Structure 1
Amino acid sequence: MFVQLLVAGLTLGLVYAVIALGFQYVSPVAFGLNTTILVVSMVIVGGMGDMTGALVGALVLSLLPQWLRGYVGLEPVIYGGVLVLMLTLLPEGVVPALRRALRRPRRTPAAASAADEATA
């Protein structure tokens, strides 16, 4: 866990350094606590195992406010609810959960009936 947090911190530092080079201006107001929490949330939601998880988390948390535009006044509540559900149901992240689901062997009807006969 410590190594993952260390890597996340180093990655955030690199990202902010590149952004500072692009803007050629650094201000604590530009990178407040909300921005830092959002970026770390993107990594956690997607999955901390590899870069794919961070990219999927960034995609999900960037598109979610756009999808919620029609729910005026309820956006923060729905956004928070979706985050809580994702972290509760998928604690390892979206990408590791998808990989695990895709690796799970599917039972064909023939295999299911053979397994049922073997147990009977």
Structure 2
Amino acid sequence: MFQIKKEFVSPLVTTVRELAGRNQYDLVPRVKNLISMRRHRLHYRDIKETLLSLVPEDLYKEPVKDIKGGAFWVFKKSVPSRRGNTPFYIKLKIVDREYEKFVKLMSFHEDEFRDARRIRLV
């Protein structure tokens, strides 16, 4: 099991929440993301609420290296929808865009894996 210090994850989560609060996030319009949003009747405000509610304990696994530089962070979070609370798989990274930071959401869809957490906060 991968271990990571909570003090390392907390600033990331704080930044994600601050950026979401300023509507500085983008969802990559992948088919899987759009199907999950439609199936659960979610809107962009629901994504915002999910990002605002992230906590370090939602981190699911170690950072995933991005071939374009940096790393994606993977979280799992229960998202309330019209179909009840559903575990969602959330893969994101902080990117710079025209002098501003944004949260890039590569994945925001139902959790297909349903496996145990692969990381432990210490």
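Some points to look at:
- Taking Rg/Rh (Cα atoms, Kirkwood Rh) as the criterion, the largest value within structures 1, 2 is that of 1.
- Test item: P(r) over Cα pairs in 5 Å bins from 0, in percent, for residues 42-81 alone calculated as 6, 21, 23, 19, 18, 12, 1, pick one of 1, 2: 2
- Parent structure of the calculated result 34, given that relative contact order in percent (Cα under 8 Å, 6 or more apart) is the read-out and 1, 2 the choices: 2
- Here distance in nm of label points 7 Å out along Cα→Cβ at positions 26 and 66 was derived from just one of the structures 1, 2, and that gives 3.1; the source is 1.
- A value of -8500 for helix-only ellipticity at 222 nm (-39500 (n - 2.57) for each DSSP H run of 4 or more, over all residues; to 500), calculated from one of 1, 2, originates in structure 2.
- Comparison across structures 1, 2 (criterion: FRET efficiency 1/(1 + (r/R0)^6) of positions 18 and 74 (r between Cβ atoms, R0 = 25 Å, to 0.05)) gives the highest value for 2.
Read-outs throughout are calculated quantities, based only on the coordinates presented, and are distinct from any laboratory measurement. Note that the coordinates shown come from a computational prediction; the quantities given were computed from them, not determined experimentally. Cβ atoms are built from the backbone, for glycine too; each structure is taken alone.
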